[in-house]
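Structures follow.
Where a number appears in this text, it was derived from the coordinates with a stated rule and is not lab data. In this text the structure is predicted, and so the values were computed from the model without any measurement.
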Structure I
Amino acid sequence: MNSIFAKTIYTGKSIKKNSYLLFTGNKIVGISGEKKGKLLGKFPVITPAFIDAHSHIGMMRAGEPSDEGEINEQMDSIQALPDALDSVQMDDSSFQNAVEAGVLYSCVLPGSGNIIGGLSAVIRNYAKTSTQALIKRAGVKAAFGYNPSVSTTSWKGQRPTTRMGAASLLRSKLDSVAQKIKKQKKAKGKKKEEIEFSIEEKVIRDILRKKHILRVHVHKIDDIALLLRIVDEYKIKVSVEHASDVHEPEIFRELKKRKIPVVYGPYGSIAYKVELKHESYRNIKHIIDEKVQFGLMTDHPVTLTEQLFLQTKWFVRYGLSKQEAVELVSRKNAEILGLDNILGSLVKGKWASFTCWNGDPFDFTQYPVAVYGEGKLLYSD
């Protein structure tokens, strides 16, 4: 057994003082007031590993020309099969920077240029290869608003020029597969066997059956309202990704009522298009006050992965405690991504993935001095 002492341990659920974090192999044994096993070090603060809930790290790579980026596949506006993992290159230097900042896990997704863009992948930022990096899937990427319509009309395939056009294409795809599901349910014997789904249709079928969550890039209030109409029509499971332009509380109230989670942000980048004209850190008050289930993203490279925790300062400003701010980028993100059985908090049985700090992480002069992933020392300063 190994132990590490800290004056303060943010567990992701509570705060422990003057305690030892105990772990064996890649699993946490618990937190104790007494040292047990081999003492590996003493530090002022320990936090859980941070998780970036929405990223394009390894797809748009540091030091490479933008035209070599692989965030969006431009061959058509609706495509369920592209897999973000297939475009991840683990030699992106951003991964090491992320690890040194305590951000050990990312959910990588296709970009927002397509109405349906493809499969997401939750990955280890410290893995040697993309195959070793994969932990699980966390839904299918979709996008509403400006990006999949007005901004991409020059791309290949069937491309809408308006929001209503994009919504019509999405409805058409969902409806065609829904009708096929109904037909198969009614059919019997050989006729039932004759109804086959293509590999792409199987992904859409799993969205309709709520086996896949549709993770929807959407910024504006009325684009979220459109998304909710489609949720009502097809009874699909969705998350709202971004919501950066939401500057009034009512739509968050509706998301809370419907138990739809939000992966919020990012903060620290310029509002570079008209549909972000209301973006402001002041909007944070609404998502906190309405008590929506939400986590935090970087949307790397829009904001760098290594800056994930820095964004929490705005949430502390609007009322979150330090513990709640740590939860936002650990346990809350883990819950939204379906990782809370293995990550997000420093409790017995979960992965021994954590960061040791030389002081209060909310003091910008302090920084990580030791980072552990699944019980292994990944970085030390």
Structure II
Amino acid sequence: MDAEVTVVGGGPVGAALGLLLPGAVVLDGAVFPRDKPCGEGLMPAGAEVLRRAGFDLEEEGFPRLRGVRYRLPGGEYARADFGNGFGYGTRRTRLDELLALRAGVKTGVRVTGLRCTADGVELETTAGPMSSALLIGADGMRSSISRLMGWQRRGRRVPRYALVGHISAAPPSSDVEVTLLGDVETYLACVGDNELLFAVLGRRGQLRQHAMGVLESYREILSRAHPALADSPGSGRIIGAGPFRHRPTTVAEGRVFLVGDAAGFLDPLTGEGLTAGLQQASALVGYLLADPTTAAQRYRRFWCQQWRRRRTMSWLARTLSGSPGLGRRAVLGMHRRPETLQSLLSVDQGLSGLASLTGKDWLALLGGST
């Protein structure tokens, strides 16, 4: 095979690149459908990228998500709409398969070696050799493209993990519901017809409760976060993920690029990972179509700006969730001032910068009244 653009990784970000870049060849070592640990909540800004690529989540019947609700064990909460449309619950087994079919992903093909040349990149794959003018790695946290390019960085990872599973039940609301339990945080969202994603985030020792097994711990945390769902039957298996936070030494050089989780991953508590990856794909496509010779420089600049914002939002979320006192004050403050949470959701999606947060917003996060 030869291609003008080869995308390695056929998940939502890689498939979106295949739809946005005419003639792109997308490879993935997996066979679809597949299940992956993921928050499965796509914000409106990410849904818009897929819509521009010709894939409308509304038309495909994915459930709407109206906003985000932060909850405390005592019942107190803060809630806000996204403000720029609907998000969607995106069950990965269905989303990945639909996008892979639409983008013509060549499944069961892994890249085993690469060599950069003056004219492009020569690849060794399990389906044979191929050459490509441009190469984009969209193959996740353990990216083979990042490894083969020597871009992986040995650094301190945040020692946080996740347990991700699904339960069969009617959704309690049309929101993404984040519950701060003190020792762990949980994430609940409707991702299908009477199917809810329930994810638990915390340090390794906090995910196994009182020497219980994984399933028993998962169910015990579910009963604490959502007592009304405690007896709901499980749907599928529970998958672990982590540790989180990694960042390659670079995301673009010459004719090779990284997007999505391959380009760096932060703590999933903010829920913007998939949206950020789709925005990277959209930006990179614009740079490549405008002038491929300057695309690497322009994409690195975009990524650095996005990473600084994402890193700050991740730090803020982990700081507030990691302290029961701070978390409680922030939730109560945002309950009194919902505009603050809506502003944070706008920043989280990259629609506005951190400078858009006002003094009243910061006061609300500290629990003050306005």
Structure III
Amino acid sequence: MKIAFPYMGTSHIAFKMLIRDLGHEPMVPPKLSKKTLTYGTQHSPEFACLPFKILLGSYLEAIEQGAELIITSGGSGPCRAGYYGVLHQKILQDLGYDTKIIVMESPYRNPFDFLGKIKSVISCSGVSWWTFIKVFYKAWEKLKLLDETEFLSHQIRPFECLRGETTKVFKECLNVIDESQTTEQIREARKLTQELLNNISQDHTRKVLKIGIIGEIYVVLEPFANHDLEVTLGEMGVLTHRSIYLSDWTRESTGYESKKNIIKAASPYINELFGGHGIYSVGHTVLYSQKGFDGVVQLAPFTCIPEIVAKTILAKVSNDFAIPVLTVFLDEQTGKAGLQTRLEAFVDLLGQKRAIQEGVVT
């Protein structure tokens, strides 16, 4: 069976291997582009947010390549993401496509539904549960390596002596990881990618600003959605720290890792889960301020209710902890040049604030 899946950061590299190991043909959608977004926008409701439109466009491109099944993740709580799978399926049907969408909800909430959907995928290729566990573990190791490698690249980029070198080496690292197909090869890839990145010429005498990245998970993780925001900031000499990676979200969704410390940090301002990652945006901002970060950038799809609620609360958090917060709402009209101008102004503001604190200027 030809199986497709959404783009979300670099995760497609791990999912491609998982689908192939399960005896199916992975249909990696074309790299996200303006064409993808145009496809999605044309067939989406006007009120739909940017992730909805990008995902729909990507599904349509995958179907053009022959995808027979699409596997995606769901959502919970008041966030509309929990309904996206149903809406996407209805739109595809209205367009005359019979491609089925399987939405994998959190196993922590409904383990029987989760296992049932896995069974439907592995049964048609004759793969046993034991084989599934082995290949899933291997894919999990690759996904963690992808996140570790990306995290390291963001730690190195603001110190690079030659602008753009980290991005170039990071792409080489992705190729190395993509080519690793066994558990042993993945271990070797971990050593090699760390070596490649750490060998980049760096100047650690620089005093860099530190900015935390918070917001809705898809626009935080997917560079196409946020116009490579972390790379842009890194090349401005800013050390960024993303509040979530896909491996983190997976641990949290399965109940393996707790968010209690984040919720506790947000509790003086809000103690209700109001959908999406809204409460975590508040909690992470408090934690970033306590860790000495200079500022925070909140990324949110236009019309995203949880992040709109979080934005109003963050005004109070920003005032109480003296940590500037820049909120960026993203939609199909957002341009890279305009976003870069806003980021440059924000970085200048943070630089002046630090200079005043250090007594460099009066």
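Suppose helix-only ellipticity at 222 nm (-39500 (n - 2.57) for each DSSP H run of 4 or more, over all residues; to 500) works out to -17500; of I, II, III, which structure was it derived from? Comparing all candidates, it corresponds to III.
Can you say which of I, II, III returns 31, 17, 13 when Cα extents along the principal axes in Å, for residues 239-278 alone is computed?
The correct label is I.
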